[in-house]
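Presented below are the structures under discussion, each in the form of structure tokens.
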Structure P
Amino acid sequence: MPDESENYQVIRAACLRYLIRREHSQHELLQKISAKGFVRQEIQAVIGELVEQGLQSDARFAESYARSRVHKGFGPLRIKAELQQRGVSGCPFEMAVEDIAGSWQELLAEVYSKKFGKETGLDIKEKFRRSLFLQQRGFPNELVRQLFKQLAL
């Protein structure tokens, strides 16, 4: 069995390999390295050092993750839920949408027009179907209602 310094080096190297590829949350790193059979306390100690050194940041991860999801047309509710699943909560990610689309309302309008075009005169069943699609993408009901008013659907 390797001693603690060997474990430390192996854990640190594995963490750095993951972080080189893309940003990871502390929770993700803990899960991935734990799956390799290391002790959680040792992993947490290494991750703590990486955080102190600025090599790992949950805020940076949240920003990067949110930016990629906004590019794919997902709304704030979905992004927030996905970040919570990845062990990150409370990190602001609003700048991602401001940089890319301007606002959540503008992103919603982009997603809608890309998926459905400019068709008007929809029946209630079709409006409901489209509304459900947008809600599943993570857009709040109020934003969807505002969009439908603007489009006069």
Structure Q
Amino acid sequence: MIKMRPVLPKDLDLICRHREAMFAEAGRDAREIAAMNPAFRDWLKPRLQDGRYFGFIAEHDGHSVGGIGLMLVEWPPHPSHPSDDHRGYVLNVFVEHEQREPGIARLLMDAADREFRQRGITYAILHTTKAGRPLYDRTGWVQTSEMAKTIQPVAG
């Protein structure tokens, strides 16, 4: 049986490992992932401690089999959330490869929905890979018009 528990500060290493594996499976360059890891760890640690990063760990027989991270993002009122000044943000959705069949990712997404609802969040966003898109489609997420661009730093 799968049990959900809230993420805790002690999950720092686990969440970092999940994030690294998530990006590796998405085909990101190993050097880029390695460059991100220390900065992500430094970013995550205080947010786990003060609750700005929250979410769930899925466990089976006391062992982690997946996780999901959640945050609140300040955002001006928008037609999709006309009276709210924030959005929910889903990140670091990961399920161990050998555990992917039993629907654990769906359980994690359902837990995220409940948590956002309890916190009064009316609109949430996430970024997905091609492989993750079917899960999000099945759980009511829709594609938006967002685009992205990497801005090169000023040469020093």
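Values as computed for the structure displayed
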{"item": "With Cα Rg over 2.2 N^0.38 Å derived as 1.39, matching label from P, Q", "result": "P"}
{"item": "Which entry (P, Q) yields the derived value 2.9 for distance in nm of label points 7 Å out along Cα→Cβ at positions 18 and 122", "result": "Q"}
{"item": "Identity of the structure behind 0.70 (criterion: FRET efficiency 1/(1 + (r/R0)^6) of positions 98 and 114 (r between Cβ atoms, R0 = 30 Å, to 0.05), calculated), options P, Q", "result": "Q"}
{"item": "Top of P, Q by distance in nm of label points 7 Å out along Cα→Cβ at positions 66 and 82, largest first", "result": "Q"}
{"item": "Structure responsible for -11500, with helix-only ellipticity at 222 nm (-39500 (n - 2.57) for each DSSP H run of 4 or more, over all residues; to 500) calculated and labels P, Q on offer", "result": "Q"}
{"item": "Top of P, Q by distance in nm of label points 7 Å out along Cα→Cβ at positions 10 and 90, largest first", "result": "P"}
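Bear in mind that the values in this text are calculations on the coordinates, not laboratory data. These numbers come from a predicted model, not from an experiment. Cβ atoms are built from the backbone, for glycine too; each structure is taken alone.
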